[in-house]
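Next up: some structures, all given as structure tokens.
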Structure P
């Protein structure tokens, strides 16, 4: 009788024994909230949008040097193409860096893909939608101006936007980001804006394109300087990772100062261009932050100030050309 009782007790204890890993059972499941509208807006990285506006302002001003008429519809179309491309590339970077794991330990604002707040496929689709919008507006501009060869330039822009961090061998991971940014966000965006409006590329457009390109490179350097330690771990060999912190600070300063040297030169022919020096009110603080920052998060402010400096410079140079 006692033996049967003991046997039943042992059997009962077996039924009450928890199955699986007890430690895992006690660990609460982490709930990741879904992305809100604010998260999607943040992922568009609005602080970088001035980089899309600056070349359109300068390019339109240069067009007015050739033709006093203001082709505002064409100018607006160029602006839409630039903004849609900028937003598209920001979402594309969110997707590509997120699936590679590059953004898992980033310092700046959280990304949609890396934070798991949105599905990678959804982020990629949104990026493609904005690329599609840029392509549609660009096609409308080509039809309006009959400059069919610009379709090749547009295709190159879309490819450069995607393969910055996308594809098997993204050029942003081997230190070529600044080169492509200078070409497409500086030369192509500015000269393209001028050409679409007046089918010409005057010297004013070239000088302005170089200035816009250096501003765009400065913003990228501030971003990569902030993420230099995380990029090393992730295997992302940006220019900042390759040349180091001190050289990046020097290069950032040069990139931010050169446009003002161009502005001073242009002031010899367009006196109002002296006013471009007013943009140093935000440019100098950006330089100071880059040289004195203690926490990487401070460079987000430097990035924002550099973007503001860029668009202020572009607006003042536009005024100089049309004034």
Structure Q
């Protein structure tokens, strides 16, 4: 009988609790062997909830555990590269949460390590695996919307009262600003949908509501492609309104599509028709997480490619670097 893949999850925050722990614990192709977090209460609670035998507060101990085959890095952004690099050097396969790195230098460091490492690396980008995104991707690939020339996306988190406590401010500063935390997810969806296009330049702007903040809470950018296609991204987590919303809209010369919720319209015989297929999945996010983790296990078994490779992560890091350079210089930056 083939040995089950032994999985360890590093970082027991929201992403681990929503996606990794529940789905890896239910997958019969792997064994959720260990978790690691500095918070002992989380270790006790989640360890008991998912019947996880090994619980570590020290990252060094989990990477040195020879029983573990692969680690999921679900820690704050600034720890992604150092922990992934260490895990790979200790022979562990890695599924790393996005963003892969907080800057281009670290992303390039990751690629250098990957060239020498035998273990496999995959970047967790579940949004491109959402059923609605997959449907829209098929429409674009089959030229149902014609030539895509404009896309706009946003993730705006509203709040009636926004007060940055010292602890919250420190966590945000160490993990990056609104673009690094929110924008990269929209960027991944857009690059996936527009995969046949080449980015040429970025023009960005950012805003800090708190003067003493080290990172932005609101950001936007215009991304240009070599064929003239335009992409806009707007993100923020301190806007004073009640409702949050996330969107990604794509426009072509034969039709257009809106994400969240999905709506696809096409021009047929001079009339505009709604051609949106029915999505049978009840929870698109749950489906995307399940598929992502299934694909990671398939990748480790040699049966599939990862949803996003190291080169995809490097491209996102390059555009993110250009974003912050553009905002700092207040001018367009070429890629």
Structure R
């Protein structure tokens, strides 16, 4: 009920009468009044006028399960929202929920994580009030070999969602980072569980620096935030809603094709690596080349000095001009 009231207040330019809320939700005026008081305590500024009703005047950067739900506008992502004030890792919580049968599209989010996870076992700083720490449970009907492409789909969705809200388009550093001004603002971690060559579930974790005001000295040339890039503070709920909608749109196209053929052109428009010198840190040794985009399987195409095109499936790829690499 709380999410529905928030959504109605956001959608209405003027007042929403208490009677209308009661009729729509099938509850008493007392129940509506109690929810309004809860919302005010959380940071929503709501004007109440006799014989007119309630009007949302403003709100601080509230993050809650109800706020996130109120920002979801249909699509496959956001069918269910599970929110924690604090947790170890949203990916860890999402995997546990997936094991219990949580449906596809479930979003797991937290105000703060005390054991956030990055790629290759690295930690991820997740202080409260500063970012979006969320994971999405997916159950695609695909061969496990295709699951890695979900990371690219998620990156595309996050970039588009941020663009819709802020007007700025983050670039994607293949395969799992988003960058602005050559600095990382988002990391994506995808984990998968399979059984007999069938995907049981995929968990896509996203850590996005939204309102972070600063970073430790050793990260200042590598990390940034939407606040640092724009000079503005952004409400995280609407950002999450826009990202969920965009991710869902691209995910449906991906499932329809079972590869990235329908998304390749859109992805390459945002690809920070494109036509730039890259260094590929492969298991067999590092080599340099020029990035020529991706193929329909999400592999990075790197043209070596001899003109041979190498297809990079996974691994670390450094891009000249990004993260302090010159």
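What follows draws every value from the coordinates through simple rules; no lab data is involved. On a predicted model such as this, the values are computed, not experimentally measured, just so you know. Cβ atoms are built from the backbone, for glycine too; each structure is taken alone.
Assign the value 4.5, calculated as distance in nm of label points 7 Å out along Cα→Cβ at positions 137 and 217, to the correct structure from P, Q, R.
Details: P: 2.7; Q: 3.5; R: 4.5.
The correct label is R.
Compare relative contact order in percent (Cα under 8 Å, 6 or more apart) across structures P, Q, R and report the one with the greatest value.
Details: P: 23; Q: 19; R: 14.
Comparing P, Q, R, the top value of relative contact order in percent (Cα under 8 Å, 6 or more apart) belongs to P.
Can you say which of P, Q, R returns 1.7 when distance in nm of label points 7 Å out along Cα→Cβ at positions 145 and 233 is computed?
On the way: P: 4.6; Q: 1.7; R: 5.1.
So the calculation was done on Q.
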